[in-house]
1. Identify the structure, out of P, Q, from whose coordinates mean count of other Cβ atoms within 10 Å over residues 34-41 was calculated to give 25.9.
2. With relative contact order in percent (Cα under 8 Å, 6 or more apart) computed per structure, which member of P, Q shows the largest figure?
3. Of the structures labelled P, Q, one was used to calculate Kirkwood radius over Cα pairs in Å, for residues 10-121 alone, giving 14.3. Name it.
4. If you work out mean count of other Cβ atoms within 10 Å over residues 2-9 for P, Q, which one comes out largest?
5. Out of P, Q, choose the structure whose coordinates give helix-only ellipticity at 222 nm (-39500 (n - 2.57) for each DSSP H run of 4 or more, over all residues; to 500) equal to -8500 when calculated.
6. When you work out Rg/Rh (Cα atoms, Kirkwood Rh) for each of the structures P, Q, which one comes out largest?
Structure P
Amino acid sequence: MNKRIFITATNTDIGKTYTSKLLLKEFASRGFYVGIIKPIETGVVNGICPDGDELLELVQKLNDKFIPLHVEDIVPITYELPAAPFVASKGEKLDLKRLDTAIEKIEKLCDVLIIEGAGGLYVPIDDDFMMIDLIEYLKAKTLLVTHCSLGCINDTLLSKKVLEDKNLEHVVAFNCFKDDVSFAKVSEPYFKENDFEVLKVTDDIDKICDVLYNL
């Protein structure tokens, strides 16, 4: 059975695509056939999917079964306006059949499927679905990517509680940018003092993969 891992974050521009690429590389280095899908991408103009194109280019290098595929195969639902899907689609109902069909096609090509979400957990997709509901629908394990700048304690704990309330198995990973020099002094002490394991995307991707695969 394929392993489904959903990449979400505490907000937009936290580093989901960066993290997805590291996961693809790490799992591929272990001999797995890797796959990727980004169910919904907004901000797509003239068929150009900024995240989707980047992800497809990488997965085609790691798994030659993806070479015949096109970006629309791994990004089945797109909208032009760079906004929450609910807004970008003008309230259009999420096409679950299209999504299921896309995932079924991709899962035939891989052992581990990375599913990259859009924005954070409570990004609205339609009247019935938030992004977190999509995780539940897809029965995926979750990697919550959070930031390392001031405010990360609040943002991380809020998103983690939402996942816990839904009984969704998850791992938390911190994506620290080069200018996040204050993390070790102003935020990390809280996590350490409360037995919260601090896994960093860049430094601990091997351990993150271990934990996710064994959930």
Structure Q
Amino acid sequence: MYLPDHFKELDRNKAFELVRNNPLATLLLSSTHELNANHIPFYLDPASGAHGMLLGHIPRANPLSKTTGTCETLAIFHGPNSYITPNWYPTKRETGKVVPTWNYQVVHIHGTLRIVDDSNWVMDQLEALTNHNESKFPEPWRVTDAPQEFTTKMIKMLVGIKILITKVIAKSKISQNQPEDNRIGVAEGLSTSSSTADKEMAKAVRATTPNTPIDKV
């Protein structure tokens, strides 16, 4: 990934926060024949291993489930992303030397993947992932809310995935290369959008301008 110094996110806690808030990853593996991509939600366990672990599950019918041993993989997690119009830059009126761009936040997690064919492990992973994602609701749904015989049948159709994290690379392209007036203009422009992603991006950009209250967006 192209990563200029001013867009590097060096705070691992912030990188892991993005993963927890956006658990659906694009999982990439390479073989001798082709690249393979799957889209899988993961539960992040930061305490396992030296750098943490990603835990997930897939249908047994997915060819990925036939993976034996361990293999190198890359999981890509996307945060908010937004188109940035030059009309939001005060410098447009001053010099006209501006162009559109795209702001985004992303985390690349490299690691070693292993398939776990263990119904008890898969059940534990399902409960952890479900509880994490249901925590934002006033009346969270639990795996145990479903009939046990139904859950047991479903579990048999799944296998687990463990990814032992070896490297984390995070990029936060949120207008840091722009002067403060332009960043304020971007944050104000994004905050008027009806898009949730744009509003999230507005807060991220606003956080790069310490003299402007974040709660304005």
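1. On the way: P: 25.9; Q: 12.2.
Source structure for this number: P.
2. Numbers: P: 28; Q: 24.
When relative contact order in percent (Cα under 8 Å, 6 or more apart) is calculated for P, Q, structure P comes out on top.
3. Details: P: 14.3; Q: 16.7.
Here the read-out was taken from P.
4. Details: P: 22.9; Q: 11.9.
Once mean count of other Cβ atoms within 10 Å over residues 2-9 is tallied for P, Q, the winner is P.
5. Details: P: -11500; Q: -8500.
The correct label is Q.
6. Numbers: P: 0.95; Q: 1.06.
Going through P, Q one by one, Rg/Rh (Cα atoms, Kirkwood Rh) is largest in Q.
Quick note: the coordinates plus some simple rules give every number you see, no bench work behind them. Remember, it's a predicted structure, so these values are computed and weren't measured experimentally. Cβ atoms are built from the backbone, for glycine too; each structure is taken alone.
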